[in-house]
Structure I
Amino acid sequence: MVHIAFAGGGTGGHIYPGLAVASYLQKQGDYRIFWIGSHTGMDKAIVSEAGFEFFGIPSGKLRRYVSLQNLADVFKVGAGFFAARNILKREKPALLFSKGGFVSVPPCAAAAALGIPVYTHESDFSPGLATKLNSRFAHTIFTAYQDTAAFFPPSCQARIILSGNPVRAEFRAADPALGRAFLKVGADERLLLVLGGSQGAREINELVWKSLPELTKHYVVVHQTGPAQALDTQPTERYRPYPYIRGELPHVIAAAELVLGRSGAGTVWECATLGRPMVLIPLHGSGTRGDQVENARFFEKAGAAKVLLGEAPETGIGPDALIQQVASLAGDLETRSAMAAAAWRIGAVDGAKTIAETLMKHPHKGTGSHAL
């Protein structure tokens, strides 16, 4: 049996793509996969629910700005390194695959110190700080976008492989009829799906609520609000709020005529895999590194999405802009069809397959007792 370590977490965007790779690997042969993530937060629940072993380590945040918390987190990162090192020495994986997030840095450093090959993947258009740090240890760096390679130094270029983003197999097998059955809507109802992430997005929620009278003229609005905002409004025949849509989400996306949401890597690639036209309102402004704007602009340039942004980073989108964009697309089948085709072209790249098959080809050289 081949042992492979996975690392990453902090958000679903750093976990679900890794699970897609892990699941693909398990279908190909005799692999034991275990995950190293934060001992706090959502990491353990998501990974364990997917059926994989989980080991928690201390996790500190790597901040780009001055903060007193940086000092405390230095010790957490150090503790995470030694905890990860102990796990890796004991479990003896043939390699480690990192899906990113701050918690992935100590395991990557520990693996490199033990001579365990490190593979890492960047989901966003430009690499985050964790990926930049992990790339120093990496045997191979996977990217979702071809242009992402330009953000890495010359010393990394020979180690970069364009893979696309891994998307769970459930999305490639999604059935719109099952989505409509879950929502209890007829086959003739047109659906607008609103996604603000697993925790919701206050800006998008309030924008949708202000726009509902006009949006529901065209669509039944299916709205994932996030658990914290689930009670802020009530369902109607034309408006269906849900705190969080879990296993049914692939089918619901497949049933939607149009998807409105943020532009985190997971959201845009899952929608692209299902060929859904998108209206994107990226998270931007102070406190972000602009990755969602970059993701959104890529999909816009490819013809798969329309992007709504304020004139300045601090400026939000008003209801009129959203209403006008949704109404325009609702009445333009030709544009929606072209956007769907563009999304399909992007989503056709099977990132999980590309990454898993690359990991399977790695010749193990002496670290641990398990050979690929």
Structure II
Amino acid sequence: MSKPTCRMVVWSCSTHASQIQTGLVLLARQGLIRLTQEVRPLPRVKRPPAPHLRDARLSHMLVVINERIRAWFDLHDSFELDEEALETCDVYFKRSFAVGAVPARHSGKVWPLGLNYEVYAGGFDGFDAGRRIALAREPTERLLRMARYTAAFLARKPISGRAGLDADSLCCPPEPEREPRILFMTRVYDPADIKDQPREKIEQRIALNEMRVECILRLRKAFGPDRFRGGLQHTEYARRRFRHALLENEAQSRKKQYLKMLRKFPICVASTGLHSSIGWKMGEYVAFSKAIVSEPLRYAVPGDFREGRNFLSFTSAAECVEKIGALMDKPSLRTALMENNWRYYQTWLRPDLLVRKALQTALSYASAEELQPAWR
């Protein structure tokens, strides 16, 4: 019996979808699926969406399984579902999954996807190169990409900028023997950067910014520079409004520098993201087996990921300091969180496993004889 075929249908190079694309590539390399790719123009919505959803489909993609099962992947931050896509697909995987947002008639079609973070396949990924060439906006840019990616292919190296961001590099088993230091590097958002936003969305951004800044200031005061490292990314808005909470060194916020630092800090702080989403840092913290202190999760995550097992929750900056103090004082609690997060990563979050579970769910809509034993 032939292995499942997966046609990856893409229309953007959004980093939101990198985890799904990487998972598919890794499954193909493992010989579990036959993978092809189709690059299409961005599918337009028929009904004008809300301002914060105007570009939502840039973080969506489609996987056609066995040329008949349409699995839609929605990696957007907000909880809203793409109603037009929901009507045409067979199964819909939602990153920011809220049970109450699923229409009753589609209750069996929409599934929580899980934690999300930027990650790529190791070595040269021809699918990644192919879509980046096809989606280049200008002919000159397309030619430059072709030349650059051809050189990477001949050298069997990752595409420029992807080195160190592969699945094998972006994970680490627990290191409980490390000194219990705390890391919280984050950013703030200009409430006025999107036109026509409703007052509710503006107020959400203001509250998000205030919580992040207050946490940074309280953590600095409570633990000092020897035990706490953190601050805001140096953006124009942050420099104008929150200069007192900036990172000491702007270079620290660069992705590779941040990931290098992340390995050295056993305790990490996660805050609520845009549209109440679970931020990408949560996925990175889990992959690196950190002891996590986080604001409560507003959306569902598959598996046994929960408060008290994988993270300690806080609802104020003062409580954030309190929960971190408990982790500093109780090595056994810190180690338990780290071990549980490593176990969760190895079961649910690793890109090939996350995507494999999604494909298994989609294949459950097919007849039993279509599933190979390895996929049951």
Structure III
Amino acid sequence: MGRSRAALALGVCVVGAFAVLLSGPAVRAGAKSRAKSDAAVGIEVSGSHLTPLGGGPPIRLLGVDRSGTEYQCLNSRAKSVFFGPTNAASIRAIKSWHTNAVRIPLNEDCWLGINGATPALSGSHYRSAIEKYVSALRAAGFYVILDLHWAAPGSILAVQEWPMADATHAPAFWRSVAQAFKGNRAVLFDLFNEPFVTSWSCWQSGCTTTFTDNTGDVVTYQTAGMQQLVDAVRSTGAANPIILGGLGYASDETQWATHEPTDPDNQLIVGFHTYSFGGCNNEACWDSTISPLAQTTPVVTTEFGESGCTDNYALSYMDWADTNDVSYLGWAWDATDNGWSCSAGPSLIVNYAGKPTGYGAGLKSHLAALAG
């Protein structure tokens, strides 16, 4: 899809994935499975559903993406790894929308403390900040998705999206993250935000690929396939559920099932992104590719939304997802009074007290209707 967004408070120019969501109040009577959180118990894959750890009624993840931690740690003038507040009041504001899940984008170099990431905001400082925020979200009853959002090969600083995770650092990143959170089964791992390599075999097993980065440099590098990343997580003993987004910036799931990695714990989830301006953006595609997957494997739409500060597309998608037992999270819980906009974010909120934008009003009312 080639979409990009400005990382607003960053001292360097960064290009990243953008995506989002919203919705409206109408909900089909066929909507199944609860939004209620059992985060204190944990979550697991059970057939085609997510359920509380140890069994129980199906759970859908319904929530928001909390952007900022993929880029703010690169800003030498920043005082926090977060863009916007993460205090108790800000968490309550997210919860007030009847959400049960928050996705946190991570930066590979900041987590590992490598490649020139701002020292005061990377390494142990970054890891500690993320761990504390996850603990606070968990205490509030949220499931948390940790997403490898920005990564880069070799000595290149991770300031944008690349076609696929790099073999240089991504396996080490996931071994470290999995080690940190393997005792917390309410945390899910989203292995790579938006793959856009050209082949499913590369997605599954890795390959050598070439990419022109945002400085104009042409870089040939070795990717890490999803199987290698799954193996990295499982090597730590972590049994947490794992989300795998497909090709086409996670909008193409056509060969996900035939290239599904082997997981000894059988805890794999289909990750899906859908936007009005991207791939698989109509009900015919959802019916032909997403619905069949959802019959056998849980599907979590970790990003969705539309351009133009409207919510028509998002309303349509949420209605379809409700009927087909598909989870969804909206991009992004970042405020227009803090430099974002409903079209160039897109942003769900006007402020961190949770006042919705036109985008956000649809999502908020839709989740309220589901909760009711």
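Since every read-out is calculated from the coordinates, none of them should be taken as a lab result. This structure is a prediction, so every number in the text was calculated from the model and none was measured. Cβ atoms are built from the backbone, for glycine too; each structure is taken alone.
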With distance in nm of label points 7 Å out along Cα→Cβ at positions 115 and 179 computed for every candidate in I, II, III, 5.0 is reproduced by structure I
If volume of the Cα convex hull per residue in Å³ is calculated for I, II, III, the one returning 155 is structure II
From the coordinates of one of I, II, III, FRET efficiency 1/(1 + (r/R0)^6) of positions 83 and 219 (r between Cβ atoms, R0 = 41 Å, to 0.05) came out at 0.50; that one is structure II
